[in-house]
Structure P
């Protein structure tokens, strides 16, 4: 098959090879299908998705390789290193924000929220994969393009998401 190509068959006997329309330039570590999407993870923390397996969208989501992806009960879960990401409800994105969890010492962490200056985001957390989302706080992205949410050690274990506020 070779890097940068996808090989497909409709009958398992006759195969066609074609170049990928887009995607990662790193080594892929997993490919899964669920909910109408192929999800591909790579050795550089990237997550890419496609409906037909040739044209891919996505980008780097974490600073370490992802090693597994699974789909069930209407949600994707991707794991690797010290990150576990789960998908949220389908939305049409009008803005983009990234969340990065960083330690400040042995008992506190910061959740760094990066986005467009002036936007307001509601930061939510969930204690487990199927847990209810709870509001931590609402932040405004300031002139540096970032906002910092301090977390106690017991708040840093779980899942986080950001929801744009009008």
Structure Q
């Protein structure tokens, strides 16, 4: 009986730990981000701590601030490189003429449509071409691209604020 109670206690403790991890997962993510930044920043801080001009050496606080500034500048540089590329690709994707694309792919789509109807994968009243065109229009909608970019910048801003 004691052993059953002990295992039940272990199980309840495990369930409680799982619940706490689930409930506070956002905090765990920020702690892990802080750990990664700490691992990246520690060699930089040591480098700046070793920087000397004659008898003057850099204070540890200034070394830490310079390391954080270096890391922020690296992230800003990466964003400056990749964000214009992502925006350019999003504009290119939003300019795709779905109807022309569907017209060019009509004969291969008819073959796929016949095969999917033969296997019973799509209903007889729906064509594969209509299904693909409707899904492509919903994916390539300018509003969805704008929403996706807004979410990206919102998450990046939240991460930036959270890091500091």
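Taken together, the values in this text are just the output of simple stated rules run on the coordinates, not laboratory data. Just so it is clear, the structure is predicted and the values come from calculations on it, not from any experiment. Cβ atoms are built from the backbone, for glycine too; each structure is taken alone.
Looking across P, Q, the calculation of P(r) over Cα pairs in 10 Å bins from 0, in percent, for residues 37-132 alone that yields 12, 40, 38, 8, 1 traces back to P. Of the structures labelled P, Q, one was used to calculate FRET efficiency 1/(1 + (r/R0)^6) of positions 61 and 149 (r between Cβ atoms, R0 = 41 Å, to 0.05), giving 1.00. Name it. Corresponding structure: P.
A value of 0 was derived for helix-only ellipticity at 222 nm (-39500 (n - 2.57) for each DSSP H run of 4 or more, over all residues; to 500); which structure in P, Q was it taken from? It traces back to P. Of the structures labelled P, Q, one was used to calculate mean count of other Cβ atoms within 10 Å over residues 53-60, giving 14.9. Name it. Comparing all candidates, it corresponds to P. Looking at FRET efficiency 1/(1 + (r/R0)^6) of positions 69 and 85 (r between Cβ atoms, R0 = 30 Å, to 0.05) over structures P, Q, structure P comes out largest. Of structures P, Q, the largest value of relative contact order in percent (Cα under 8 Å, 6 or more apart) belongs to Q.
Have a look at P, Q and say which one yields 4.1 for distance in nm of label points 7 Å out along Cα→Cβ at positions 77 and 117, as calculated. Structure of origin is P. Identify the structure, out of P, Q, from whose coordinates Rg and Dmax of the Cα atoms in Å was calculated to give 18.0, 58. Computed on structure P.
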